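Next up: some structures, all given as C-alpha cells.
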Structure I
Amino acid sequence: MAKAEVKSDRRYTKDHEWAMGDAKEVVVGVSAYAVEQLGDITLVNIDVKEGDEVKAGKSFGTVESVKTLADLFAPLSGKVLRVNESLMDAPEQINQDCYAKGWLIAIKPAAMAEYQALLDPKAYDELVAAEH
C-alpha cells in the first residue's frame, strides 16, 4: 500500500486531523491516512456553527464512510470562524482532496501553544508508520 501523504506545512493530531494556520485562523481537516482508513466518505456532520467555541480534544462532528462512523475532534480550542458547508452536499470532497477542498472548519485559536503542541509532520509520519 502506498504511504499516505503527510503535508509538511501543517500540524497533526493522534486522531488523524490536520491543522494549519496562524494566530488569526487555523483550518482543520482529516489527514490522508484517515481518509485511507475510512474509505469512501458518504456523510459529514459538523455539530458547530460560526461563532461557537470548540475545545481541544472534544468532538465537533462526525464523518461517515462505507466502513465506519468516526468522530471529528478539535485539535485546539477557540472560536469557529467558518464551516465548510459544501461538504454537506458533497462529502466526497474529503476523499478527492482532504488537504484543500475537503477542509472541515476554521478556528480562531484561543492559544497558539495548543497549535505548537500538535504533532509536527515527522512525528505524525512516525505515528502512522507505527499504526501499520
Structure II
Amino acid sequence: MIAQRIASLLLALWAGSLITVCALAAPTAFAVLERRLAGQVAARLFFAETVIGVAAAVLILIAQRVGGFVVARSAIVLICVAAAAPLLSHLVLSPMMAAARNAGNMARFGALHGVSALLFAIACVCSLVALWLFNRPAA
C-alpha cells in the first residue's frame, strides 16, 4: 500500500512539474527575457523535465512491480508515453533544431520546434490521464 501511495505522489509531482514548465515557466521566460536568453532558459527547463520524467517513470514502474499493486494497464502505457515523448524530443529533435538554428534555417527550426512542443503537450495530457487512471482500481 505504501508503494502505491509513493508512486501516486511521484506521478502527481511529475505531472505538475511538467505542466508548470510547459504552460507557465517557458512562456513566462519568453515574455520577460530577450528571445535568445529565454530560449536557453526554456531549453534547460525542458531538459530537466525530460530527466525528471524518465526518472519518475522508472521509479513508478519499479514501485508498481515491487509493491505488487495493480493499476490499469493503460495507466502504465500512458506513463511510458509521457516519459518517452520528451526523451524523443531531446534525443532526436533538439540536435536537429540546433543544426537548423546554426544554419539560419528558421523555417526548419520552427517546424521542428512545433513537433517538439506537440510531444511535450502529449506528455502533459498523458501524465494527467495516467494520474486519473492510476488512482482507481484496475478492471
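Throughout, read-outs are computed from the coordinates displayed, never taken from laboratory work. What you see is a predicted model, and the numbers here were worked out from it, not measured in a lab. Cβ atoms are built from the backbone, for glycine too; each structure is taken alone.
Can you spot which of I, II the value -5500 was calculated from, given it is helix-only ellipticity at 222 nm (-39500 (n - 2.57) for each DSSP H run of 4 or more, over all residues; to 500)?
Source structure for this number: I.
If relative contact order in percent (Cα under 8 Å, 6 or more apart) comes out at 35 when worked out from the coordinates, which of I, II was used?
Comparing all candidates, it corresponds to II.
Using the calculated result 1.05 for Rg/Rh (Cα atoms, Kirkwood Rh), pick out the matching structure from I, II.
Going label by label, the one that fits is II.
Can you say which of I, II returns 17.5 when mean count of other Cβ atoms within 10 Å over residues 45-52 is computed?
II
Here distance in nm of label points 7 Å out along Cα→Cβ at positions 5 and 117 has been calculated and equals 4.1, so which of I, II was it run on?
Working through the options, I get structure II.
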